[in-house]
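Quick note: the coordinates plus some simple rules give every number you see, no bench work behind them. What you see is a predicted model; the values in this text were computed from it and never measured. Cβ atoms are built from the backbone, for glycine too; each structure is taken alone.
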Structure P
Amino acid sequence: MKRYEMIKDKNYFSYIIKNGKYNKDKNYVVYYVKNANNEYTHFGIAIKNKIGKAVVRNRLKRQTRSVIENNKKLFQKSYDYIIMIREGLKDASYEAMNMSIETILKGIELNEKK
């Protein structure tokens, strides 16, 4: 994931969570909102401290960024996403992470077509 695709601003992070729609499963909660510029899709990743020590949290974030990079074609261009990692992801395999993101994104696509 490129630096210009990342969401770092805390206020915008909160805006997406409060005003955006969401879709979830046992591993992830994905909040999404239509963005102002349609040039790039932006991503933010969040994880709670209670999920594990820093080593565990950083590994999960790194793997999630890899899953996002591999599935970029599934993300809609005109949206910004916040991906919240849930406790169930701690024991999940990489394939399970991948399937989880794909399922959530297909659900989001169906919701937006309605």
Structure Q
Amino acid sequence: MALATSSKETETFIKLKAFEIDHKFSSIKCFEDVKNPKPHPEIYLNSANALNLLPEECIAFEDTCMGIKAAKAAGCYTIAIPNNFTTHLDFSEADQVFTTFNEAIAFVKNDLLD
């Protein structure tokens, strides 16, 4: 599992450590790791490469339209889960849109991994 975030590395690791999930990711790519930020696909291409996967083999969970654009441009299957700040935006470019992460995970388990 990889994390591809537009957040800065310091902020990212503070949050991951606070929730004690920093060890869950095989790869973490942050704002400083790319020349071209989202919506450019670079961060998703780098993340897939770090996992030794093709982007087409990856599922991107995103809460922003820029993230969806980046993941789609890379070739990933995209799932939008808008947050309180992005819920009013148009996520029609995503392959699927859910209101909660639990709904998205249930969909992946029941429909994509069969």
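Name the one structure among P, Q that FRET efficiency 1/(1 + (r/R0)^6) of positions 8 and 72 (r between Cβ atoms, R0 = 25 Å, to 0.05) of 0.55 was derived from. The read-out was computed on structure Q. When relative contact order in percent (Cα under 8 Å, 6 or more apart) is calculated for each of P, Q, the greatest value falls to P.
Here distance in nm of label points 7 Å out along Cα→Cβ at positions 64 and 96 has been calculated and equals 1.6, so which of P, Q was it run on? Of the options listed, only P reproduces it. Starting from the value -9000: which structure in P, Q was helix-only ellipticity at 222 nm (-39500 (n - 2.57) for each DSSP H run of 4 or more, over all residues; to 500) calculated from? Comparing all candidates, it corresponds to Q.
Starting from the value 17.9: which structure in P, Q was mean count of other Cβ atoms within 10 Å over residues 56-63 calculated from? Working through the options, I get structure Q. For which of P, Q does mean count of other Cβ atoms within 10 Å over residues 16-23, calculated from the coordinates, equal 15.1? Checking each candidate, the match is P.
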